[in-house]
Structures are given as C-alpha cells and as structure tokens.
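Enquirer: What follows are several structures.
Rule-based calculations on the coordinates, nothing more; no lab input. Note that this is a predicted model, so its numbers are computed, not measured. Cβ atoms are built from the backbone, for glycine too; each structure is taken alone.
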Structure 1
Amino acid sequence: MRYDLAANVERAEMFEGETRIIDLRGSAGAKYTMGGWLSGMRSGEVVDGASTGVVLGTRGRLSLPIAAAASDEGQNRGVSIVISARAMVPGVVRAYLGEEQVGEFEVPRDAFAVVSLSLPGDALRVGDNTLLLRTSGTREVPDVGRVGLLVEWVKVTTASNAGDPDEARGPLNETAPAHPAVRLGDHPALRLRDGDRLGFALEVPEGARLRGVVTGTGEGELGDLGELVVEAALDGEATVSLGATSGGPIDLDLGALAGKLCRIDLRGRGGEVTIGRPTIVTTDVAPDRAPREPPRNVLVYVIDTLRADKLEPYSPDTRVRTPGLTRFVQSAATFLRAHTQENWTKPSVATLMSSLMPWQHTAVTGEAIVPASVTLLPEILKEEGFYTGSFIANGYVSQAFGFRQGWDTYRNYIRENRRTAAEHVAGDVLRWLDDRPEDQPFFLYVHTIDPHVPYRPPNEFLEMYEETPYRGPLSFRRDATLLGGIKTGRIRTNARDRAHLEALYDGEISYHDVHFAAILDGLEGRGLADDTMVVVTADHGEEFWDHGSVGHGHNVYEELLHIPMFIRLPGLTDSSSGGSFVGARRVEEPMGLVDVVPTVLDALGQDIPEDLAGRSVLPELLGDDLPAPPYAISGFMENWRTIVIGQTKLIQRTTRASRLYDLTADPGEEHDIAADRPIAVRHTRGLLGLGLAATSDRAHRGQRRRRAPRHEPANAQIDSELEAQLEALGYVAGHR
C-alpha cells in the first residue's frame with residue numbers, strides 16, 4: 001500500500017487546536033453533508049464565482065462530530081460553533097438539534113458574515129450529531145437550483161474552550177480556515193501552522209510506516225523551528241505518541257497499530273511546518289512478473305443470487321460442493337470483499353455493465369429502464385471490433401428494460417420462453433463459440449439463474465444436502481411464488497421447512513456448477529482459455545433468515561451484498577505468469593460490480609472513460625501500490641447507503657441512523673458497535689459522503705437539484721406477458 005496523504009487531503013479531519021474545521025468550500029465538505037444524499041446540503045458549489053456550501057431548498061442538514069472530550073462523566077458540556085454564511089433571501093435562519101431549536105441568526109445577502117451559536121450539552125451526544133438549518137425562503141441560483149443559504153465553513157469546539165484566550169486560533173476566530181494542501185516542486189505536500197492538526201483514519205496494515213520530509217519554519221515557544229508531532233487516536237484507548245521532529249526525513253514504524261482502525265494525527269507545534277510527500281507505506285516486495293499481452297477475448301459470467309459464503313474460497317467449511325468452480329479458482333484471483341451495488345438484479349447488472357452507481361443510471365425500480373444515454377460494456381467493445389454475445393436467463397436483464405444495447409447475438413431465455421436451466425444455457429454458449437466469426441475477438445456475457453427462486457434442483461443434487469426426503473407443504477413445483485408468500489408472512493414455516501429451502505438452494509448451486517465447468521472446459525478444449533479474460537461473479541446474494549427474512553431485494557446486510565468475484569487473466573493470475581503469481585491470489589481490498597468495466601478495459605489496454613464511477617482493480621492483481629485505501633459503496637432504494645472499507649462496514653439509513661459492524665469479528669452483522677467507535681463512524685461516514693458526492697447522488701429530501709441529470713429516468717410498459725414471465729420466476733409479493 002502507498003497512502004499518499006497530501007493527494008488525499010479531502011479524507012482528513014481538520015482541526016485548529018481543539019476546534020474542528022468543517023470546510024464546505026471544496027470537496028472535503030462532503031464528509032459532513034453525506035455528499036448531498038438526503039441532507040439538503042452540498043459542498044463545493046460555485047455561486048457568484050466562488051466555491052461554497054449550499055442549503056438546497058429551505059432545510060439543510062450538517063453532521064457535527066462531538067468528541068468524547070466534550071463530556072464530563074457522561075454529561076456533555078455543550079459546544080460553541082462559528083458559521084460563515086450568506087443569506088439568499090431576507091429572514092431568520094433557525095438551527096435545530098433533533099426537534100429542539102438551539103438558536104437562530106441573520107446574515108446579509110450581499111456578503112458572507114460570521115455568526116456564533118452555543119449548543120446545549122443535553123441536546124448532544126458523543127459522536128455524530130445532526131445540525132438542521134432552516135431558512136425562510138430560497139432563490140434560484142444558475143446551475144445549482146433553489147438555494148436557501150450559503151455556508152463557507154463551520155468551526156466547532158467544546159463550550160469550555162470557547163472563551164479561552166490561550167486557545168490557538170480558537171473557535172471564535174472569524175478568519176477562514178487555511179487549506180493545508182500545498183506543493184513542493186512537482187509533489188503534493190501538507191503545511192500546518194502552530195496548533196493545526198490533520199487526522200487521517202485508516203485500518204493500519206501489517207508493516208506500515210509513515211514517511212515524508214519535514215521542514216519547520218518560524219519561531220515559537222518550543223524552539224526556533226516548528227515541529228511535526230505525530231500521534232494515533234483510537235476508539236476506547238489512550239492516544240499513542242508516535243514521534244516528533246522539526247526537520248529532515250521521517251520514517252515512523254506503525255507496526256504496533258497493525259490491524260486497528262485508528263486516526264493518525266499530524267500536528268504542527270511551535271511554528272509552521274511543511275511535510276513533503278507524506279505517505280503511509282507497506283514494505284511489501286514487488287512481485288516478479290513477465291511482460292503480459294492483453295487478452296484477446298472476454299467472458300463475464302454472472303450466477304444469479306449466489307451468496308459468497310456458500311463457496312469454498314470464502315467459507316472453507318461450507319457443505320456446498322462446487323468442484324468446477326474450485327478448479328477454476330486455482331487459476332484466478334479471488335476478491336474477498338467484493339460487493340454488489342444493489343440487492344437485486346436490474347440495478348446490479350446495470351451497474352456491472354455501465355460502471356455507474358444505481359442512482360446514476362437510474363434503473364432502480366421494477367418498471368425503470370436503462371436509459372439509452374447510458375453506454376454499456378458491449379457497446380464499447382463492439383465499437384472496438386469485438387463480436388458480442390449474451391445468454392441471459394433473467395427477465396429483468398432484457399430488451400424491455402434497456403439491456404439490448406450493443407449485442408450481435410442476444411438471447412433472453414425468459415422473454416423467449418426458453419428453458420432456463422444451466423444445461424440449456426451452457427449448450428447454447430458452446431454452440432455460439434463454435435459458430436462465431438473467428439477473425440474477431442469476442443465479448444461473451446453469460447447470466448445463469450439456477451440459484452434464484454423457484455428452487456428446483458434435480459433430485460440427485462437435492463439429496464446431497466437432504467438425507468431424509470421432505471414431506472412438508474413447501475413445493476416450488478406447485479407454486480413458483482412460494483418465497484414471496486413466506487417473506488410476507490402469508491406462509492408459515494418451521495425448522496424443517498427452512499432446512500428444506502436451504503437444501504434446495506444449495507442443490508441448485510451444485511447443479512449449476514456442473515454446467516459452469518462445461519463452459520470453462522469448452523474454452524479450454526477450443527484453445528481459447530489462454531487468451532480469454534474470465535470474470536465470474538453474482539448480481540446479489542440470498543437471505544435465509546439471517547436477519548429475519550428470506551430472498552433478496554429487502555436489506556443491505558452481507559447475505560445480499562457480499563458477492564463472489566473471481567478474475568482470471570491469462571499470464572497474470574494463472575500458472576503461466578511465473579514468479580509469485582503462481583496459483584490463486586486472494587485480494588482483500590474492497591471492490592464492487594461497478595469496477596468490472598474499468599478492469600476489463602484496463603486489462604485490454606484500452607482507455608478508461610473518465611465519467612465511470614468504478615476503478616480498475618488491475619493494480620491489485622499486479623501488486624502495484626494504491627494511492628489510498630479503496631472502499632465499496634452500495635445502496636438500496638433512496639433511504640439506504642452502505643460502505644465497506646477494510647473489515648469495517650457502515651450502514652446508513654437516512655442521514656441520522658448509523659450502524660457499524662466489524663465484518664471479521666462479526667460476519668453475521670449481529671452486533672452494532674457504532675456507539676463505542678466514534679472514530680470509526682466518523683471515518684466511514686466521511687468516506688461515504690465523499691463517495692456519494694463523487695457519484696452525484698441527488699436524492700435530496702424535499703428539494704432536488706434543478707440541474708438536469710446526465711441520464712433521464714424512464715419506465716417500461718410491463719405487459720401481461722412480461723408480468724407472467726417475471727411471476728414465473730417468483731417476482732411477486734415484494735420478492736425481486
């Protein structure tokens with residue numbers, strides 16, 4: 001890893017002494033506005049030629065993190081805040097914490113002014129609090145929308161420090177905060193004044209070190225030169241001092257923090273200090289690798305509704321037998337923290353094919369289509385001379401919903417009333433491989449559906465997981481909508497019924513594996529395996545009462561969002577690559593379906609369009625350094641967003657309700673640790689806000705931006721035939 005702190009300064013928390021700085025003039029402010037998602041506030045908007053934060057409409061919500069130091073024996077002491085704001089219309093701005101009004105102020109319309117508020121301790125809690133600002137009206141701002149208030153920055157400190165004259169540039173200082181990012185020659189650097197502090201949170205990897213070059217300037221109480229002081233703040237533990245220096249190279253060992261999520265604080269003391277190339281690195285040895293030719297062909301294989309934890313690469317003790325997949329994985333990279341960006345098929349596959357987040361491509365409801373303005377991977381590759389073919393056994397990934405774009409051969413088994421079992425799909429795929437034009441590279445998309453309801457595995461595969469024949473009332477052969485009835489409570493189940501349902505599902509996985517292996521063997525037998533990149537994944541998982549329900553399309557827990565992801569790249573992940581890449585690779589960094597398109601294009605040596613939301617994971621496969629720890633964001637409808645970074649997962653329902661889980665210690669997400677981990681909550685909420693802002697999530701409550709979205713939402717007309725076809729797959733009664 002190579003975490004370039006100066007190049008990622010927007011991730012840092014910024015302080016002047018003990019005063020927290022919320023700077024809304026640039027992208028960093030998204031950490032406190034949820035990137036505009038349901039908050040009514042966005043940062044970095046241009047109004048009258050200047051960059052500022054905006055309240056969209058008459059209500060804007062801002063996150064105010066309150067540190068543990070702000071309380072005495074469980075009683076918060078209160079907080080003072082200073083706001084630089086400008087009104088859009090005459091009138092009073094009222095401030096609320098929860099339902100309680102805690103202050104009001106007026107600011108001019110022609111210039112920014114600084115006002116202060118005192119927030120009572122009994123209205124606050126340690127961790128993130130939500131400050132609501134309500135204005136009396138709005139004004140139209142070109143390219144932004146109806147705006148009620150402009151907010152440049154906010155300073156937050158405990159009430160006990162508010163009037164302390166010795167507080168370094170304390171909370172009542174009315175000057176704008178300085179931006180810490182500077183350049184030293186061609187390289188980014190950080191500059192801290194006396195008392196300034198930047199906090200970079202991360203899960204510290206094994207062998208990590210903090211490196212850089214420090215230059216101190218100016219005079220201060222502690223000596224002739226300013227010093228850099230480095231500390232680590234941890235949830236529930238004492239602050240750890242890591243070192244201090246006033247000049248020269250730094251190389252600090254972070255090994256004692258390995259495996260912990262902490263905040264590395266860089267603080268200026270005694271004068272101004274500049275840190276050139278501040279970087280957290282690991283000292284991994286770069287793997288040897290021979291030069292690699294780009295693959296000629298690409299196969300993307302989606303197994304509908306496949307939970308990652310049913311497979312041996314993710315759960316070594318699983319009972320589910322998949323010898324074909326296990327053999328394939330020996331020559332592929334396994335991504336251990338792969339996540340889908342939605343919990344049901346249509347938005348997930350649209351993200352897979354477009355590298356846009358669901359709220360960008362807009363195909364998120366049962367009737368929604370993928371807009372024609374969205375460019376899909378088959379369109380890109382067809383333009384590059386690829387022969388494209390798709391074999392799809394899910395009715396939502398059909399022409400009716402905008403998925404016909406870019407295919408030379410297109411087959412949807414549901415819409416064409418064909419048999420959807422994997423053996424029929426595999427047979428068609430192998431015939432296509434024989435009949436395709438051999439003078440063109442190919443892009444092949446296979447989407448099988450066997451683990452999806454209705455579960456109907458052949459008896460020989462059911463018997464692998466059910467020793468005693470089931471004599472109960474549940475039968476998908478009689479009722480394809482059975483799972484929907486269970487989900488809504490219409491059908492009651494006992495322990496034996498539940499065991500039978502899961503045995504059916506497991507049997508479908510093992511049945512499918514036979515025909516998955518036939519396709520991979522078909523590539524090998526036709527001499528295509530050595531020049532075909534293969535991506536194997538799922539669109540979402542399936543719940544079996546993990547959190548009180550069944551099926552999918554209803555929550556954002558790991559049983560639905562954690563998906564398998566395997567990538568085989570000839571000459572890199574297989575035995576022909578030599579060096580340390582022999583055999584399987586296991587990649588721990590989070591990634592998602594949104595990353596498939598840029599990864600494929602990168603592997604092919606093609607340019608990656610700048611407007612994609614995903615990133616190429618080829619650097620992880622090559623063993624290259626990453627500029628910052630990656631994360632994976634997912635969502636469900638308008639009111640749920642999640643982020644996974646390292647082993648930590650945040651579930652955010654609206655802007656106020658946060659849940660936090662340690663996926664290593666608690667893979668079943670049974671114990672919400674948010675109340676005990678304010679540093680981790682602030683870190684993950686901040687990154688979620690940055691990620692949502694970067695993908696232009698415009699799900700504002702009450703006031704949507706007037707700026708036209710890149711892709712206009714549109715709906716399909718679902719006729720009786722399509723409705724019946726989807727119902728045959730169990731798509732009724734809320735079961736997607």
Structure 2
Amino acid sequence: MLDYNRSFIEVQFPVSKVSKESYKERMSVAGQTLTGLGKWWGRKPLVLVRAVVLGILLPVSDNLEKDREIFLKLMTMDEDGLILRKFKNLTQKELYELADEDYIKEYMELNDKGMPVYKRGLTKKDKEKIQIHVFNSLSYDDKLKFCNRPEHIKNLPENVWDEINAHLETHADSFQSLIEELGIKRFGHRPKIGDVFSGGGSIPFEAARLGADVYASDLNPVASLLTWAALNIAGADDEEIEKLREFQEDVYEKVDKQVTKWGIEHNEEGHRADSYLYCMETICPECGYKVPLAPSWVIGKGTKTVAILIDNGTDGFNIDIVQGANKEKFMESDKSITVRDNYMYCPHCELKTPITSIRGDRQGENGETISGIRLWEKDEFIPRDTDVFQERLYCIRYVKEYTDEKGNKKTKRYYTAPTKEDLQREEKVIKLLKERFKHWQDKGYIPLAKIEEGDKTSEPIRTRGWQYWHQLFNSRQLLINGLFAKISSEMATRQLEKVVGLLGVNKLSDWNSKLCRWDSAPASEKGTQVFTNQALNTLYNFNNRTIVTLVPTWLFNINNRKIDSGSIIKTKDARNNIEKCDIWITDPPYADAVNYHELTEFFLAWDKVLLKRAFPEWYTDSKRVLAVKGTGESFNNSMIEIYCNLNKHMPDNGVEVVMFTHQDVKVWAELAMILWSSGLRVVSAWTISTETPSIGIRSGNYVSGTVLLTLKKQISQEKIYQDDLYDEITYEVKNTIDSMKDINDKDDPDFNDADFILASYAAALKAI
C-alpha cells in the first residue's frame with residue numbers, strides 16, 4: 001500500500017551515499033554543470049537537489065527496504081546504477097591485485113617482464129566480466145572513482161523502469177514522465193517546485209531537468225540572471241548552443257581584430273602579449289626612494305622566472321626579469337621582497353614602515369580607523385602623480401610563433417621587462433580609453449556606479465581610495481572588457497545572445513581586474529580570478545589578461561541538457577512572493593556567512609544597463625537594504641515573514657525543505673523560533689556532507705554538513721508539558737546520533753563532531 005500523505009524523505013534518506021555523491025560533484029570544480037555560467041558562492045550540488053526532489057515525491061510503502069531500493073535505482077546509486085555510470089576500466093595491475101584467485105587464474109597472467117596482463121585470446125565479454133567482478137568488490141568511495149555523476153545518465157534501462165513502475169504503480173519511461181505521474185498522484189497535476197533564494201540556480205535547474213514546473217526568484221538580479229541562464233542556456237538543446245557559440249566566436253573575432261588594429265598587444269617583432277604584470281609603487285618616507293611593492297618577486301616556479309630589483313642610484317629601482325634563474329637569483333629576488341607582514345621594506349635604506357603609516361591611517365573619535373589616502377574622483381581611472389600608490393608595469397609575457405626544423409608551427413612564451421616601446425603602448429591604451437570613457441559609461445559598457453560602503457566593499461575604498469567600481473580595473477582592463485561589452489551588445493539580436501554577452505562580461509570582470517592575483521606555481525603561471533574567496537582583496541601586484549588568455553573566459557564552457565518544463569524567473573523580494581507552489585525547496589542565506597548583496601555589486605556595476613536591455617521588467621540594483629542578513633531580531637523577522645508567506649502559498653499537503661548549514665546554537669534556536677512562528681513543523685532532518693574547503697565558505701561555525709529540514713504545515717493544536725517535551729527531545733536526539741554512528745561504522749561517511757552537533761539541533765526541532 002502506497003501512502004502519498006508521507007514522503008520517502010520523511011522516513012529515511014541514504015545520507016552516506018548522497019554525501020559521497022555530493023562531494024564527488026563538488027570536487028569536479030569547473031566540471032560542474034552550472035559553474036561555467038558564472039560565479040556564485042555555495043551552489044548546492046545538483047545530485048543533492050535531485051535526491052531531495054525524488055525524496056519528496058516518492059511515497060512510503062509498508063516495505064521500507066524496497067522503498068530505499070527504488071530510490072537508489074532512480075539515483076543510479078545501486079549496484080546496477082553504478083555499473084551503468086562506470087566510464088573507465090580498472091588497470092590490469094589493479095585487476096590482478098583485487099580479483100579473487102579463481103578469476104586471476106582464468107583471466108590474468110604475468111608477461112615476460114612480470115607485469116599482470118589479460119590472458120591471450122580473451123574476448124571483450126571476458127574482459128568485461130572480470131572488470132565488473134572487481135568493480136563490484138570495491139567500496140562505494142572507490143567505485144565513484146570510475147563513475148560519471150548520476151546526472152550524466154540521461155535515462156534508465158527499460159528493465160529498471162519495469163521494476164520501478166511495479167513498485168510505484170506508475171507507467172513511466174523517463175524521469176520526466178515519472179515526476180509528472182508522482183505529482184498527479186500527490187497534488188493532482190505535474191508538481192510545481194519553487195525557490196525564492198535561487199542564487200546560482202541549482203534547485204530550479206535540477207527540479208526542471210527532472211520534469212517539474214519551476215518558479216524561481218531572488219532579491220538579487222545577478223542570482224536571477226544565473227538562474228535564467230541555467231534554465232534557458234544550460235537547459236537549451238545542442239542546436240541552440242551551437243548558435244550561441246557562433247555568436248561568442250563572432251564577438252571574439254571582432255574584438256581581436258580591433259585590438260590588433262590598435263597595436264596595443266603586439267611588440268616590434270610581432271610577438272603578442274598574453275599577460276601583463278603590474279605592481280603598486282610608493283615613496284619610502286625614510287629615504288625618498290620609489291619602492292615597487294610585492295610580497296613575492298617570483299613570477300614562475302616552472303620557468304624559474306624572477307624579478308630582481310636593481311637600485312638606479314637616483315630615486316628608485318629598475319626591475320630586471322630573469323627567466324631560467326638559478327638558486328642565487330631566487331635568493332636575490334627574495335631579498336628584494338618589499339611587503340612583509342603589512343610592512344613596507346625599502347631595499348635602499350633597509351628600513352621598514354607600516355603600510356598603515358604610508359596610507360596615513362588614523363583613529364577616529366569612536367575608535368574606528370580613518371584612512372588618510374586620497375579618494376579617487378568619478379572620472380579618474382589612473383592615479384595622480386601625487387597619490388600614495390602608483391601603478392607600475394614590471395613584466396610582460398609574450399608569445400612567439402615560429403616554425404621548427406620539420407616545418408611545424410609552434411609557439412614559445414617568454415617573460416621580459418617592459419621596453420620603452422611597451423610603455424608607449426601603455427600610454428596609447430590610456431589615450432584610447434580617455435577618448436571613449438564617458439561615452440562607454442553612458443552606454444553601460446564600463447561601470448559608472450559608486451561603491452557603497454559595507455563589510456566587504458569598504459576595503460578598496462579604505463586601502464586604495466577607489467570609491468567607484470571602474471577603479472578596480474586598470475586602463476587596459478577597462479578598454480578590453482569594455483570593448484567586449486560594446487561589441488557583444490551591438491551584435492546581440494536575441495535575448496539569449498544578450499544574456500550570453502552579459503555572462504561573458506561578468507566572467508571577464510572576475511578574471512581581468514586589479515584584484516586578480518598572479519599564481520607562480522609550476523603548473524600554473526597565470527592570473528587567478530577576483531573571487532577566490534568571498535571578499536574584494538586589494539593587491540600589491542596583479543595580473544592583466546589579454547585577448548589571448550581571455551579565450552576560455554569569453555568562450556566559457558556550457559554543459560547543456562534540453563529542458564522542456566515550464567519555468568518562471570523573477571527578481572523579487574521573497575516577502576512579496578505571490579506564486580503558489582506545491583513544494584518549496586530553499587537554501588536561505590547563512591547568518592553572515594556570505595555578503596551576497598555586497599559582492600554581487602561588483603558584477604552589477606558592469607550589468608546595470610545591459611541587464612535592463614535583456615530583461616526590461618527586472619530591476620538592476622542589489623536591493624542591499626532589503627537583503628536578509630546578519631543575526632538577531634532583524635534577521636528573525638525577515639525569515640519569519642518569508643516562511644509565513646511560503647506557507648500561505650502552498651497547499652495543505654505541500655512540503656518545504658530548508659537547507660541549512662550552521663553550527664552556532666544561537667542560530668539554531670532562532671531557526672526553531674522562525675519555523676514555529678511561520679506555522680511549520682519539522683517532519684525529518686538529515687545531515688549531508690556538501691561543502692568542500694575550497695569553495696570559499698568561512699571556516700569556524702560554517703561546517704561541512706548541510707541539514708535538510710523537511711517541513712509541513714502545522715495543523716495540530718496538541719499541547720505537551722515541558723518535562724514530557726524534554727524526554728521526547730532526548731529520545732529523538734539519541735536516535736538520530738545512533739543512526740548516524742551506524743552509518744559511520746557501515747559505510748564510512750566521514751561525519752565529524754560538528755556534523756553530529758548539527759544533527760542534534762535538527763533532531764530537537766523534529767521532536768518539538
């Protein structure tokens with residue numbers, strides 16, 4: 001008997017497997033489906049969203065083991081599903097080491113060199129047999145090393161659907177048809193799933209890809225843009241993607257031709273620059289020397305390239321670039337480091353000065369730090385001669401094309417200090433930008449907006465005096481990024497092309513700014529992006545990309561799969577939502593974890609005008625004052641208002657899942673109060689490991705476990721005495737911890753102490 005009044009996720013959830021799959025997806029980094037569209041912080045793994053959607057829609061039977069089996073089949077996390085996802089073979093050495101003795105005797109032998117190999121004459125079927133035998137003997141973690149992600153399986157085999165349909169009493173032959181049938185059985189129609197904190201778009205994208213109709217909104221226009229792109233670009237068919245790729249290539253070609261015509265990236269030998277390295281420069285208050293600033297002068301550990309400061313005997317330093325440097329040159333370079341522990345070191349007088357003193361920082365009446373640095377004016381994009389910090393080009397990497405002795409065309413990259421002609425090209429860049437600056441700002445091709453001070457946005461103002469967004473980019477970056485924005489805007493005739501252009505400009509701003517650090521690691525030697533973490537970090541030396549190195553940035557990767565479900569995407573305050581949905585799945589802002597409203601203003605500075613052209617009905621500011629942020633009464637009231645509203649806009653048998661990640665007891669106490677006040681009750685809580693250390697979410701209270709709280713409307717008026725409630729809480733917490741420990745013992749899901757604490761809070765909420 002199937003019970004559609006309850007959901008699979010209320011009764012059980014394969015925490016271990018979903019955690020491992022989520023981690024695998026996270027570790028794919030750039031290979032994740034939506035990351036190529038643009039920067040967002042803390043996107044939830046698509047496999048987790050898939051598990052939640054199926055977990056909500058699947059009914060509960062009187063055979064819980066069979067329910068779990070069907071769920072795992074749908075997730076391709078069962079034995080057959082993993083074989084279906086297996087995309088690479090174990091090596092013959094691995095087979096020999098791991099196979100049972102009988103299999104080794106039948107299928108393997110040692111060659112003349114003592115290396116394990118297949119026996120001669122084995123058929124493809126024989127080889128597959130031992131492959132599957134050994135694969136099935138591996139742990140779940142080890143199996144995943146040989147498997148694609150669940151999302152890569154477009155459909156399940158017919159025999160699997162037969163088994164699923166027999167249990168669920170359905171007639172599905174695809175995920176989309178199953179979702180529709182389950183929705184009809186539960187709600188009377190195809191399910192509609194909503195998310196009012198859509199962020200990077202993971203929840204609406206995966207829900208739509210599975211076959212549900214979706215509603216997505218976010219207060220932040222950048223989030224709405226990414227969500228729209230997820231559903232309409234990552235959700236487009238191959239033919240559409242081909243057209244968009246042609247558009248991107250046409251824009252790139254026109255930009256390339258214009259830059260080549262300007263002659264600002266080629267030297268006298270016809271070699272083209274692929275990177276420019278700049279540093280800040282300031283005057284030593286002790287000796288009056290101009291000191292180039294850098295925490296390291298190592299340019300490339302692979303090419304053994306360093307910068308050496310050479311005293312010019314007058315007022316500063318020449319910078320020599322040495323490629324193929326020996327140990328002594330590296331030591332000489334280290335001695336020239338001019339920024340150490342927030343002090344400037346002058347190699348001429350050998351004295352140290354605090355950077356705060358160089359900036360002229362002082363303490364205000366209320367103990368606050370007041371910067372003494374000059375604030376740049378609205379029309380400025382280069383420092384004045386009298387400014388504390390100047391910007392100096394100190395190294396260029398050129399690409400030389402040549403033909404080898406066999407007639408093959410090849411390229412070679414080399415580093416060099418800028419010549420007089422290179423510096424003349426820098427002046428030409430400034431001249432070209434000056435001629436276009438006002439017009440391009442008016443047209444929205446380069447930023448115009450002032451930086452509004454905040455926890456993250458105050459740093460560029462305080463440390464450099466940059467009070468307008470365009471000042472986070474140098475002349476060359478503004479000219480190139482702006483040229484891409486101009487040409488793509490002029491060439492775009494369809495909404496999809498306008499959006500692809502916007503995404504491209506946002507990626508350019510993230511990878512081509514004065515906030516882009518140079519990575520000297522042997523396998524790298526290239527610039528990093530602005531948002532390696534969730535901050536606007538001003539640097540002493542930075543990288544400037546060129547047309548050559550911006551190819552992967554502009555021609556960004558699109559992992560598409562056709563989506564046919566209906567979708568609505570809006571920029572909207574969640575408190576004002578009027579859309580009705582059967583299911584709400586939300587990942588609300590952590591209390592102070594990421595300042596989305598501030599950080600996205602970096603992109604909105606580039607997007608304001610162009611975004612309005614693509615989406616005339618959307619607003620284009622961050623609505624910072626309305627953002628759900630902080631802790632305390634304001635945070636609580638905002639959340640109560642939002643979840644009360646969602647409760648009103650779902651049916652009595654509707655379901656909400658709130659994804660929450662926080663270890664702070666106070667935040668959990670506030671969450672309990674928010675849910676009660678919103679008329680919701682917790683029916684289940686599961687802790688999933690989703691976060692990885694590299695994605696930029698703070699350490700401390702922001703831990704690796706995401707708790708999935710399943711909620712339903714609070715209809716019961718039953719009362720309970722406090723003493724009885726304590727007993728129920730104790731029982732629920734003990735059961736939850738015991739079950740997690742059982743999973744740890746059985747399948748090693750790597751829960752840590754913080755995860756157990758998180759689960760305890762959630763279990764207490766469930767009892768209450």
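Enquirer: Ranked by mean count of other Cβ atoms within 10 Å over residues 81-88, which of 1, 2 sits at the highest value?
Expert: Numbers: 1: 23.2; 2: 16.2.
Largest value of mean count of other Cβ atoms within 10 Å over residues 81-88: 1.
Enquirer: Given a value of -13000 for helix-only ellipticity at 222 nm (-39500 (n - 2.57) for each DSSP H run of 4 or more, over all residues; to 500), point me to the structure among 1, 2 it was derived from. Kindly include the intermediate steps, with their values, before the conclusion.
Expert: On the way: 1: -5000; 2: -13000.
Of the structures listed, the value fits 2.
Enquirer: I would also like to ask the following. I have 16.2 for mean count of other Cβ atoms within 10 Å over residues 417-424, calculated from one of the structures 1, 2. Which structure is it? Working shown, then result.
Expert: On the way: 1: 16.2; 2: 12.8.
The correct label is 1.
Enquirer: Follow-up. Going by distance in nm of label points 7 Å out along Cα→Cβ at positions 145 and 369, which of structures 1, 2 comes out largest?
Expert: Working: 1: 2.6; 2: 4.6.
Comparing 1, 2 by distance in nm of label points 7 Å out along Cα→Cβ at positions 145 and 369, the maximum is at 2.
Enquirer: Sticking with this structure for a sec: Using mean count of other Cβ atoms within 10 Å over residues 225-232 as the calculated read-out, with 26.8 as its value, let me know the right label among 1, 2. Write down the numbers at each step before the final one.
Expert: Working: 1: 21.6; 2: 26.8.
Clearly, the read-out refers to 2.
Enquirer: One of 1, 2 was used to compute distance in nm of label points 7 Å out along Cα→Cβ at positions 33 and 233, and the result was 2.3. Which label is that? All intermediate terms of the calculation are to be shown ahead of the outcome.
Expert: Numbers: 1: 2.3; 2: 1.6.
Structure of origin is 1.
Enquirer: While we're looking at this one, here's another question. Which structure, out of 1, 2, was P(r) over Cα pairs in 20 Å bins from 0, in percent calculated from, if the result is 14, 42, 33, 11, 0? If you can, show how the numbers build up before the last one.
Expert: On the way: 1: 16, 46, 31, 7, 0; 2: 14, 42, 33, 11, 0.
Working through the options, I get structure 2.
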